[in-house]
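Bear in mind that the values in this text are calculations on the coordinates, not laboratory data. What you see is a predicted model; the values in this text were computed from it and never measured. Cβ atoms are built from the backbone, for glycine too; each structure is taken alone.
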Structure P
Amino acid sequence: MLKQMAAVLALVIAEPVLAAMPEFPSSFTTSDIELADVTIHVRVGGSGPAVVLLHGYGETGDMWAPMAADLARDHTVIVPDLRGLGLSSKPGGGFDKKTQAHDVAGILDALKVEDVDVVAHDIGNMVGFAFAMQYGPRVKSLVLIDAPVPGIGPWEEILKNPLLWHFRFGGPDMERLVAGRERIYLDRFWNEFSADPAKFTEDARAHYAALYALPGAMHSGFSQFAAFDQDATDNIAMLAKHGKLAMPVLAIGGEKSFGAMMAEVMRAAAADVREGIVKASGHWIMEENPEETTALVRGFLDAQP
């Protein structure tokens, strides 16, 4: 199935688009790791302590290329595409974040990696949080970037923000409306959530729009949002059962997006929270200010024992 998807992608995306995207170092390898009900596309490179980079909606693991190149100097860097997105397979379900946390554990098991630092953005935050809650001893530190966590902190207030209309947008009719118009749909996110929309380049837009036009990708994306009510229920239950996260947490917000609210969210669920702000950036931190985002993450990881 993944070979068929790759063939479709090769037809949809022209060389200039792929060539213009930031690239992972040539030393990185790619593989497709088969788990119980999904195949996860994973990039791995570097050597040293392991760090997992989890992407969000509107992008894939490709977003992390500049940070991965930096961290690979002294880390083993693991970059999956979340289930249903990018070049991972498109299963019919399993988009609740507890299940996707099991995907992360399965990837680490397949790579024979025991403990990791976790760096996440957007939907990746929600998967990373669920992973840390369920697999706490395996998580040395956690970085969550510019997105709320269902059920945690001021979640209900955050839901009232009209910019987050897409949290409740989905279903078969919506999929039919967006089919063939993925770029129009995604442009709205890239524009509205940017401090400067021009920083999300035309090449990046074309690249990701092609990936989200793959069969099943938009259904998977809508399913990520549709699972939020279940995610909130699960997170509240896990927090009550396990208590606050004990590992160090860096909560980063884009200056023109979540900003300091990221730390407010995480203080409701973690005992040791540090705050970071990416200046001159909205939500799309790796497009708008990759240098400062990478510096904040590296500084935090380097400070860990």
Structure Q
Amino acid sequence: MTLSAMLPDYRTQSPEVAARFAKIKERPVVLEIEKLGRQFAGEHGPVTALRDISLKVHRREFVCVIGPSGCGKSTLIRIVAGLDDPTSGRMLVDGKETSGPCPERGMVFQGYTLFPWLTVKKNVMFGLEMAGRPGSEAEGEARQWIDLVGLSKFADTYPHQLSGGMKQRVAIARALAPNPRVLLMDEPFGALDAQTRAQMQSHLLEIWRNVDVTILFITHDLDEAIFLADRIIVLKANPGEIQEIIEVPVPRPRSLDQLQSPEFQATRRRLDELIHPKLHATTDHLPIVRLTQVGDDVE
């Protein structure tokens, strides 16, 4: 019997996990997306990037969005952040229709978007001052957020003196400082090396456990999505539509030890089936072209 056949059904939940999801569904809906669509002008007519995206995200829920290249993940989060306009549909925060950027939605990008001429403290204060906090109040609150992300010793340091992971912690602190209802994260750890990325995932879960915020997180990393999320929204491409919504059966709190658990592996297998479908039907009969003449057998 193969290992794949021995794995449980990814939809099977332990009583503990089922109880957690029951509680999540009792919480108020913070973010609601209704029949959201986005088209772009193309050379041969309109190109549909997103079609009929509908989703409800509950308070303090952690939702990951994943899908193949071209499925519209980044387009979706830019629309939710107010950085792009939908062609159709609408979005509500706490039941009120909203559009355009606002303090209710904080954003963390993949690139390091810190101001290089400002210290860590001043970068975090910037978000507070933009939200209307006076200078002395902004400084006190900024120090609290810097402490939360574990960078109190670096408050007066400039971005070029920080590692990639530390820069992203500052970016998270700056986005959280105005107390947004929803934190939007567009592949924030994509540029980090594997070890730093794993550390940042653990950091983020610890921050989330201590802050009243709902997170919508874009990623292309299947393991990252399973490790972080309560639910995973799987998009398909051309056009971008919701293919499946998976309730992650891995218990919380999460740890790296769970990466090899049956629940984790079963979910990983399902994501692989959805995002990386088998290609043997189209590749079995492709001709093999030998590009070099070698005398030894490399296999």
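Which of P, Q yields 48, 44, 41 for Cα extents along the principal axes in Å, as computed? Mind dumping the intermediate values first?
On the way: P: 48, 44, 41; Q: 70, 52, 49.
It was calculated from structure P.
Given a value of -10500 for helix-only ellipticity at 222 nm (-39500 (n - 2.57) for each DSSP H run of 4 or more, over all residues; to 500), calculated from one of P, Q, which structure does it belong to? Corresponding structure: Q. State the single structure among P, Q that was used to calculate relative contact order in percent (Cα under 8 Å, 6 or more apart), giving 19. Checking each candidate, the match is P.
State the single structure among P, Q that was used to calculate distance in nm of label points 7 Å out along Cα→Cβ at positions 27 and 275, giving 2.3. Before the final figure, lay out each step's value.
Details: P: 3.7; Q: 2.3.
This value belongs to structure Q.
When Cα extents along the principal axes in Å, for residues 51-186 alone is computed for each of P, Q, which one produces 46, 32, 25? Computing Cα extents along the principal axes in Å, for residues 51-186 alone on every structure in P, Q gives 46, 32, 25 only for Q.
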